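Listed below are the structures to be examined.
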Structure 1
Amino acid sequence: MIYLSCNMLPPITRKKFLKVTGLSLAAASLSSFSFDDIKTKKALTIGLCGNWSNAALAKQAGCSYIETGVANLLMPDKPDADFKNQYDTLAVTQPLKVECFNVFLPKELKSVGDQVNHEGIIKYASIAFQRAEIVGAKIIVFGSSGSRTIPDGFDRTKAKEQFIALCKMLAPIASKHNITLAIENLNQSETNFINKLGESAEIVEAVRHPNLKLMCDIYHALKENDSANELVRYKEHLVHCHIAEKQDRTAPGVMGDDFKPYFNALKKIKYKGRISLECRWKNMEAELPTAVKTLQEQFENA
């Protein structure tokens, strides 16, 4: 059950939050990132999806940032004090910044279908965007397979209309907090809605808002046989990527998957964004350095 009692509290701005909590100095180091910074970074900026407790290991392996779940850190269903306590620890102790968030909505908050709950989503998302700005993140990935899966028998055209309507409400709120919401392609084993990059792009183009963009999960693209050329086709919408090997979502370098066609496309469009490792790890300590090295080498050789 999702409790949103914290929505009864008056809105808290980033400036007010930092003043009240005394986190100005820590926040300054966490929030100094901007899209302009990407232009000065190396060609491939690699991050790790998962808990920030792995930040030291990720940094040692060559990662530049952490991407974690909205509920894990931002806790939109919890009061500000709970979020403050967790953020305080993160700001002081972690060697890598949380620059992106994934796992946007819990499955109980339905984006489409007979039990659609756009009001609840707006309340939840508004707090998530607000707190993501405090952390200093710029991107929240909209995958959320449980939320967006179309119920059996429900009209698909109506579901698409519902989803577009939701995104039209979410994008302006995200804009107020300097957040870009990025629609993720998910393969058919996870959801029956928005499986290909072209379908993600249809949503983005229907909404037409600068804070609603496209992300490419290369693992899901491989599962759906989505051509790397789609990255070129929708280059103006692309802001973020995920990656893992196709068969068992293993880390790059485990099975030897060749990602060079996708990297060649990213090079062609002069992509300067991030790419997050979202993998199933058997031994992260051993596999993560290999994964980072594999991506760097394949990108260089693409």
Structure 2
Amino acid sequence: MAPPVKLGLNIVWVKPEYVLEYARLAEDLGFESVWSGEHVSLSADPNWWRLFPGIEQMGDAANVDMVPFVPESLFLDPMVVLAHVAAATKKVRLGIGIYMLALRDPILIGRTLASLDVLSNGRLDMAVGLGWTPDEYTFTNNQWNKRGRRMNEMIRCLRALFEQDTPEFHGEFFNFPPIGFQPKPVQKPRFPIHIGGGGEAAEKRAAELGDGWYGAPQNIPGIREKLKAAGRENDPFTFSTLSLAGPVSLEDLQAAAELGVDRMMITPWPGKKVGEVGAEGMKAVEDFAKQVGLV
């Protein structure tokens, strides 16, 4: 019996030298996708972790060990990781989540996305989010207080680049006349951009601009309402969520499906952090696949 949701493997936790082995293993075991993600430049200040989601609400009970990475964690660039994986696999989908799109330039990142989608034969998904720390905006010469508007405009700009024969764009942050832009992504009807976050603004962005949601299942009802308000309730839309809870049970997958989740990314290594999982973690992936009916 197949699992009740599509399953992705979170390879951000994997040591760089084992990324290909885990991607091939995921493909062989029947995982639908593998997912990379990022932080770009976290502060080395001792209080860097204080703004991490959920920490502030915990008050004195919070501590830095609750965050699944440190500023020195081995965050590889997800575009490079997935290009590496694309060349060594044939059918597993390639996911980026969360990608901090607002830190980038749309023409440059559009070129990278289109190239990766073409070279992977249309296997790429991108989930974008704004992040939780102003530091990464400061360190990359971007403005935290304009991040939402910039994100929205970047998505619209990418749509123009990917979908117009001779794209042009005129906005608050980006402005260019008709340009040549080839190749386009190969996926139809359009390149999938999923939206991450947790608040009302993220739900609205997902409903108006996204092809999917990458976040907590609790946001699904609100997004469905906003999709209907935007006249998009019948558009293709995928609800994905990331679990850091170790090897999730079949019952948990069924409960997620009942909430409306279509895909869950699994991190089957409790007690580990970003970039820490080596060859010893492969058995956990194999055991999980057997437990939930992938194998």
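Structural remarks
- Source structure (of 1, 2) for FRET efficiency 1/(1 + (r/R0)^6) of positions 98 and 194 (r between Cβ atoms, R0 = 30 Å, to 0.05), computed value 1.00: 2
- Answer label among 1, 2 for the case where distance in nm of label points 7 Å out along Cα→Cβ at positions 58 and 178, calculated from the coordinates, equals 2.0: 1
- Structure responsible for -13000, with helix-only ellipticity at 222 nm (-39500 (n - 2.57) for each DSSP H run of 4 or more, over all residues; to 500) calculated and labels 1, 2 on offer: 1
- Structures 1, 2 were compared on mean count of other Cβ atoms within 10 Å over residues 154-161, and the highest value belongs to 2.
- If relative contact order in percent (Cα under 8 Å, 6 or more apart) is computed and equals 17, the structure in 1, 2: 1
- Looking at distance in nm of label points 7 Å out along Cα→Cβ at positions 90 and 234 for structures 1, 2, the greatest value goes to 2.
Computed from the coordinates by the stated procedures, all read-outs in this text should not be read as laboratory data. None of the values given here were measured: they were computed from a predicted structure. Cβ atoms are built from the backbone, for glycine too; each structure is taken alone.
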